[in-house]
1. Distance in nm of label points 7 Å out along Cα→Cβ at positions 63 and 343 computed as 3.7: which structure among I, II?
2. Quick check for you: by Cα Rg over 2.2 N^0.38 Å, which of I, II is greatest?
3. Which of I, II yields -23500 for helix-only ellipticity at 222 nm (-39500 (n - 2.57) for each DSSP H run of 4 or more, over all residues; to 500), as computed?
4. Ranked on relative contact order in percent (Cα under 8 Å, 6 or more apart), which label among I, II comes first with the largest value?
5. When Rg/Rh (Cα atoms, Kirkwood Rh), for residues 95-262 alone is computed for each of I, II, which one produces 1.02?
6. If FRET efficiency 1/(1 + (r/R0)^6) of positions 39 and 191 (r between Cβ atoms, R0 = 25 Å, to 0.05) is calculated from each of I, II, which structure is the one that comes out at 0.00?
7. Output the label of whichever structure in I, II has the greatest value of distance in nm of label points 7 Å out along Cα→Cβ at positions 143 and 167.
8. Assuming 15.2 is mean count of other Cβ atoms within 10 Å over residues 23-30 as calculated from a single structure, say which of I, II it is.
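What follows is calculated from the coordinates using simple rules that are stated; it is not laboratory data. This structure is a prediction, so every number in the text was calculated from the model and none was measured. Cβ atoms are built from the backbone, for glycine too; each structure is taken alone.
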Structure I
Amino acid sequence: MTSITVHGARPYAVEVGPGVASQLADLAAGRLVAMVHPPTLTTVADRLASRLDRVVTIPVPDAEAAKTPQVLARCWQELAEAGLTRTDLVVGLGGGATTDLAGFLAATWMRGIDVVQVPTTVLAMADAAVGGKTGINLAAGKNLVGAFHEPLAVLCDTDLLATLPTREVRSGLAEVLKCGFIDDPTILEEVTADPAEALDVTSPTFVDILQRAIAVKAHVVAGDLRESTSHGDRVGRERLNYGHTLAHAIEAHEHFTWRHGEADSVGMVFAAELSRRTLGLADAVVDLTRSVLASVGLPTTFDEVAWTTLRDTMSLDKKCRVEPATGRRILRFVGISAPGRVTMIEDPAEDLLAECFATLAP
């Protein structure tokens, strides 16, 4: 087992290893627990609940269908009916969408109560469950409603990955590889050396790159909890959004049928192309972006939605800023000049963006 501390106003531990979900009983001792989970994890939820003093389970839809205002309102009602108080606990058991929902539920119930995240996917362990970001989707875009709400603890029980479908593992590896591009190139080296090992959740390679990605996330979050605006080479938490600007637009226009990691894979190819043209990113790194993502089965091309349609949605991205004099929305991207060297790309030319998108054609 590995314990990674996320430092901040209220430091907490991310426990990584087989069987760490058993720690939930101690964290929940004496509290009423509301366990939020998708129906596919009912058996796991029941097993964990059997070890708790008092618990109510709240099934929610799978994947992004859970992150709607309608589901959130139903969860609020269930907390009210269960009688959760300020000293009680929400537990998010599931993938990134479930942990996002559970985190926001905890952040908004009685103006904020504790949440423990028990992520069950690679994506949630490497990204969504760590850092205190929570979010709800609207038809206009992903995560437009949300709050920063740090968890009491994160329990990354690798035993829970054993039955994960390959598509989910691949999706999570996109976020792991993202950490390689923005901070720890060793991740890229390990996946390039043996993609099959990286896809095997029981292998030492997988465990190592997962822990490396969590460590990257913990370090970045500790330095910039609430994602202050970055400029030039001074990039804080926004660096974690590498590839996400286009990815979120793709997800919205595909009605969230794409997994987040799949969309982010395409988004990273786009970001690499933009970085090559604006920051001088080496051709070899752009080629590596495509090859390493493809090596684990992730998509690197996209032409299902017109660029103009995606561009309009990207104007709602949270990294956008408004130019005071004109009211024009300034589009901002996270770019890299080399693996581990992150720079903001602000207000790139529209024709340049269209050219970069054109390179995504199959």
Structure II
Amino acid sequence: MAGTDKVLGTGPLHLAGIRADVDTHLAAFLDGKARAAAEHRLPGELVEVLSEFLFAGGKRIRPLLCVIGWHAAGGEGQAGPVVSAAASLEMFHAFALIHDDVMDESAIRRGQPTAHRALAARHTGRADASRLGASAAILLGDLALAWSDELLHTAGLTPHQLTDALTVIDTMRTDLVHGQYLDLLATGGPTTDTGRALTIARYKTAKYTVECPLHLGAVLAGAGTALRAALSAFALPVGEAFQLRDDLLGTFGDPTVTGKPGLDDLRAGKDTTLVVLAMQRADPAQRRTLRALIGNRALDEDDADHVRRILEATGARAAVERLVRDRQDQACDVLRRASFPPAVTAALLEIAFAATVRTA
């Protein structure tokens, strides 16, 4: 684990090395599961589809932040346990994405068929292949959730570390489910409720994607409440900016770069901050158009272009860009005032810019 050994040393944090070590750990874990399935003459396709899903892409932002949080709290000793804990976050993320794609009926993720589509494609001879794929993907997500627990519980943590880790992870899982549920309730048509949109961004993304992974790494190194509070002050604006950028990419992004269709959010009627701001600023005719098109499952590219023109004309897109910059500035200000080690500050700055100034 050369990349992680460098991370836990005194030099700069090598984010590419963390990603490589996490991927190596995940690959070895899944290889073991594939061998166990073969030994017991169980279907191997669940492990195969999960492996294809995990290694089709992904930023590994949660594992990166976990290891950075460890270093922020002065973590010392063997790198293996923290890497395994970090890998468990990526396995949990796979669970969340697989179920999210079933709920949203999405066809593409990371430029590849979603898990339920991939599973259905393995049974095209069946009349119920589509239903089987969706049902199997729910099971696959459940399996990823169970394996995220296994990665954590077999990481070699001390009993005290494991107790502290589970407190953070329990909070993370609860926050994510609440955020997802709020998102479901808000899906279907545009509103003018900015507060609800930002609350969804905080619980669905900011806490789950940035705050809790940082806290997990920090508590594994014995961090106290003051350090965790400083990490939260950085994490929440970065996480909100990450979701705001995701909202922009979901409507204006290039599908060949983002790896997912450009119509899904509009067809689903996602009530994002982008849409809410457009509704607030739209004239009556524009508002009628947004209500007619957003949430329409038959929406086509011409309809989407019409919506995009309204998002531009009302200034909603520019306003969301400002919100992203404002939150990025907040996070950078926290880093200027915090007493993190220089290598941690540099890594968090890199994460902040990668999360907010991105095209995928």
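1. I
2. Looking at the calculated values, the largest one is II.
3. Going label by label, the one that fits is II.
4. II
5. II
6. Label of the originating structure: II.
7. Comparing I, II, the top value of distance in nm of label points 7 Å out along Cα→Cβ at positions 143 and 167 belongs to II.
8. Clearly, the read-out refers to I.
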